[in-house]
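Each reported figure results from applying straightforward, stated rules to the coordinates on display, with no laboratory input. Just so we're clear, the structure is a prediction, and the values are computed from it rather than from any experiment. Cβ atoms are built from the backbone, for glycine too; each structure is taken alone.
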Structure 1
Amino acid sequence: MLAFLHILTGTIALISGALSFSVTKGSNLHKKFGLAFVVSMVVMAISGSLLAFLNAEKLNMVAGLVTLYLVVTAYLTVHTYKVNLTIINSAFMTLGFVVGFYAIYTGITSLISGVTSIDGNPIQVIIVFGSISVLAAALDIRAIKKRRLSRKQQLIRHVWRIGTAMFIATASFFLGQSQAIPEPMRNTVTLAGPVLLVLGVTAFWLFRVSIWGLKRRT
């Protein structure tokens, strides 16, 4: 049941994420697809992390928790509610540091011990996930101190975090679960193409909002 929920919400996340990237930014469609992406990603990340924990898969557990952290903080950045966001952001910042340092420690100690792979992937992958988590948490310190970010800062924070989460989800499916794709379709274009596309689109919007902001729907 948990595995089915993970697969179902992962599929919804990939579809809604792609649609959110494609439609006019700031439009009602963007908001609806974006909300569907966030909700499905949260459920997918939690279920995936729990599955990984039960199966003693350290890398997959870290990937799920980092994804959860990035998605929630990206969403909260552009959705201000009448609640104490400082407490919520501080809690997720703590999660980011804990998961990040755990991942880096696991990776480094494994390398020292002569271990070269984890969950079927190079051991360096978990160090990369840990580094992303620590970086995001370190940036949270500045955001919490400032209490209120400018519109441009909000957009940059939102774009890179949501884009990185989408990248993790896309890479996990197309590269990490390539056996689920029919064999005739397994080639460089169908496997690596979507992953590179997410990176390219994220980089474009980071450049776009960094230079011009997003003063109108785009």
Structure 2
Amino acid sequence: MKKIFTCIMCLLSMAASAQNARQILDDTATKIKQMGDVKVNFTATSFSGTTEQAKTNGTILLQGKKMQLSTDDMKMWYNGKTQWSLMPESGEVNVSTPTEREMTSMNPYSFLNQYKKGYKMKARQTKLRGKDVYEIHLTARSSNANAQEIYVDVAKSDYSPLCIRVRQDNTWNRISIQSIQGNRHFNDADFEFPKSEYPNIEIIDLR
């Protein structure tokens, strides 16, 4: 009887954790949507297993599914369908139509469109950069999911996302968010390659 009672309590605890995690992400999604157009300053690090492969600082402009990414090494524009990727040293910009999987690895807020289906989730309270946070752990129910695991660290005080970690196969991408500025006003042109600014760049169409 004692073992049965213990099992029941464990199941109830897991259910409560999942419900709490869902509510935290709902509150986070609501907060971000209320911020409108957003500018995010971040540090991105990629890992193969636990070995750091690359690290860079950058800025992202977000408007719905549209995104502009700028780092020390590259710039990228995405208008919701077409992506332009520029590496200045190469002297060319590649034009492509990215897959959902590819966009998941680049957009730190892609989890907002994923957590409501296809993922088990649980929450715990911890600390990050001296702040009290909720750590939400999402695990894909299907091995074919774009991301097998996602961790989202959310500030307990105002539900702002502070860090997002995404695993695809054996690769982890970590986005540490340094600042978020909401209620910005971007134009459609902010999410498309500005040809006039790069007159000598060769355009490679990969679509």
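When Cα extents along the principal axes in Å, for residues 42-161 alone is computed across structures 1, 2, the figure 47, 26, 22 traces back to 1. Upon calculation of helix-only ellipticity at 222 nm (-39500 (n - 2.57) for each DSSP H run of 4 or more, over all residues; to 500) from the atomic coordinates, which of the structures 1, 2 produces -6500? Computing helix-only ellipticity at 222 nm (-39500 (n - 2.57) for each DSSP H run of 4 or more, over all residues; to 500) on every structure in 1, 2 gives -6500 only for 2. For the structures shown (1, 2), distance in nm of label points 7 Å out along Cα→Cβ at positions 170 and 194 is largest in 2. Suppose you compute relative contact order in percent (Cα under 8 Å, 6 or more apart) for every structure in 1, 2: which one lands on 21? The value was obtained from structure 1.
Each of 1, 2 could give Cα Rg over 2.2 N^0.38 Å, but the derived value 1.15 comes from 2.
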